[in-house]
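Multiple structures are listed underneath, in structure tokens.
Each value in this text was obtained by applying a stated rule to the coordinates, not by laboratory testing. All of these numbers come straight from a predicted model, not from anything done at the bench. Cβ atoms are built from the backbone, for glycine too; each structure is taken alone.
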Structure 1
Amino acid sequence: MRVALLLIGFGHVGRRFVHLLDALKPVLDARGIEPVVVGIATGRHGAIFEGAGLDATQIAHQAAGGQMVGPSSTSQSAHDLIAQLGSLSAEVRVVVETTTLDVRFGEPAISHVRAGLAAGAHVISANKGPVAHAYHALTSEAAAAGRRFLFEGAVMDGIPIFNLVRETMPGVRVLGFRGVINSTTNHILTAMEHGEPFDAALARMQAEGIAEADPSLDVDGWDAAAKVSALANVWMDARMTPQDVRREGISAGDASRVSAAVAQGRRVKLVGRAARTSSGIVTSVGLETLDVSDPLGGLEGQANALEIDTDILGRVVITQRDGGLEKTAYALFADLVTVAAETTSEVVFRGVR
């Protein structure tokens, strides 16, 4: 099965996704999946489209060095490339959306998702903006188009938290959740426990590509608020945005609180929460002092964890000890395999082959 891929956004995650397609080619071959990157749209290095396929790995190396995405790069927009994708006769067409989060409105990612679905493509994304701002509308549009909108990489990198509830907990009602869901802030808080300055720990996250050059989304709690919003929308049928989440970030001024907690054998964590109450779903992101025996209190460095409170299964904890960009890229890979598998099942069911 030939799967035509259009990559919108080609930063760290998009380039790692391309390399994973090569590294995991035997897995794809065994499932009869032939992914072909036909287009790449970037914010700063131009755009390129070739229906017959591109050498995406070579382009990834060029983009990592700051070059244009290809020798025939143009100033076409992402929407121009989506229209070209829609005209292809490939068995499966997929838009891979990895642009930078816009925490205020979720754009242009939301528009990219809508355009992809309207063009007859499935959409997979690591961008939490569309889920945090427009989950219900986009899933309805995907259903109407007979396409999938998947976003496993939007929270906790490659850990399948959305699939965990959707696929393995039929009939279970999520009552609430709490979690450490931002790698940068957990790394900084852990470093501060050992006396490292806030700025030095943050600079290391920026050097590794985990935190952006402008780290305000992480340290001001906006990234965590977007993830809380996304989780509440998907798991609890909420209708909220990151702006609806009560929010607190971290700063160098928290060093004394971190030190005091350590002296008591406890730890400070930035925790995102949601809970059903008589007045509706209440959400927050804020600093909490936890016991080291707490599933969240024991997290080190870039580790993340979510505790899901359910009506039937009680509290379920899923922990990611080792986060990172490659894990987020893997979530895109997993979503791609899901789309291809479902398409194959539909074809067989209809008796086409």
Structure 2
Amino acid sequence: MSGRSQYAAAGVDLPSADAAKARIGELVASTRTALSVGLVGAFGGMVRVPAHLRKPVLVMSTDGVGTKVLIALAAGRYDTVGEDLVNHSVNDILVHGAMPIAFMDYVAGAGLTIQQIAGIVEGVARGCRSHRMALAGGETAQMPGLYQPGNFDLAGTIIGVVEEDEALHGDRIQPGDVLLAYESSGLHTNGYTLARRIVFDIMKLQLSDRLGDTGKSVADALLAVHRSYSAAVMPVISRIHGIAHITGGGIPGNLVRVLPPECEGVVEVRSWNWPELFQFLQRAGRVSTEEMRDVFNLGVGLIAVLPKDAVSAAQESARAQGVPTWVLGQICRGPTSVRFTG
């Protein structure tokens, strides 16, 4: 038996891997920007730092999409989780006022087909193109034995840039500032372990079934793409004192991360109604309100903290991008914490 067929018998198909790399190369090339340097397929990806910046600081973040990949696998949809990954990462550096310039993805699995790998990376590339950001490279690893055949995980690293004296750290936040909520597009990329347990184990639903009164199938509701807030927020970034991306840990676990000492985030619970998806999950799973707040975004994907006189401009900027917003609460003097009231 040849060396190549021995490797294939062990679970790694080199010809298929080479074909996948060729397709990935085309997708990477489609995202190149004026900042791109070097060749597609090189050992390292290169991008220039924008020349107009006076004192540029790189902002980097690495994340994944969690067990949302299991929904994608079951539904046979592979491109949406790639876009989820990019949008999630863009939001994470948006918190610091950074503009994305490059992205690197990592796909690890076993027995993935060329079509599956290409679908995943196509979603990543689409997300990069929508943000005018280069997909500078990445890695696709076939690891039989570590992953069950057909399973995969997805992660990525984003690189952004911001002027050092314009970076957001939350230190500008002060009592009297307003909490402005930006609507989420669904679960985004968090809370899927609990959501899957409720939907599939407790309710015994199938992907094609209708999910409560959402008007969507289970697959469509759970695979809704994580919304990017970059276009809605960047035009008014100079007016904002702080931003919280509402991911794992929900509103209390993420808003507190940007609050300075002696600033309490007070959230008015009557300022919005939870979308039906979250109401369904609470009813069907008999989940307490406290746990819902700790696990899910509850319809709030991002919170901007800004002075009252900046709220109107921020809402208009979001409206122009089709993102609903509302005043969620305010900053009061008190212990560094998040409190729900009303």
Using the calculated result 2.7 for distance in nm of label points 7 Å out along Cα→Cβ at positions 163 and 267, pick out the matching structure from 1, 2. 1
Given a computed value of 0.10 for FRET efficiency 1/(1 + (r/R0)^6) of positions 59 and 243 (r between Cβ atoms, R0 = 25 Å, to 0.05), which structure among 1, 2 does it belong to? 1
For mean count of other Cβ atoms within 10 Å over residues 259-266, which of the structures 1, 2 scores highest? 2
Which structure, out of 1, 2, was P(r) over Cα pairs in 5 Å bins from 0, in percent, for residues 187-234 alone derived from, given a value of 5, 20, 24, 23, 11, 7, 6, 3, 0? 2
With distance in nm of label points 7 Å out along Cα→Cβ at positions 43 and 219 computed per structure, which member of 1, 2 shows the largest figure? 2
Of the structures labelled 1, 2, which one yields -9500 when helix-only ellipticity at 222 nm (-39500 (n - 2.57) for each DSSP H run of 4 or more, over all residues; to 500) is computed from its coordinates? 2
Which of the displayed structures (1, 2) returns the greatest value of FRET efficiency 1/(1 + (r/R0)^6) of positions 75 and 275 (r between Cβ atoms, R0 = 41 Å, to 0.05) on calculation? 2
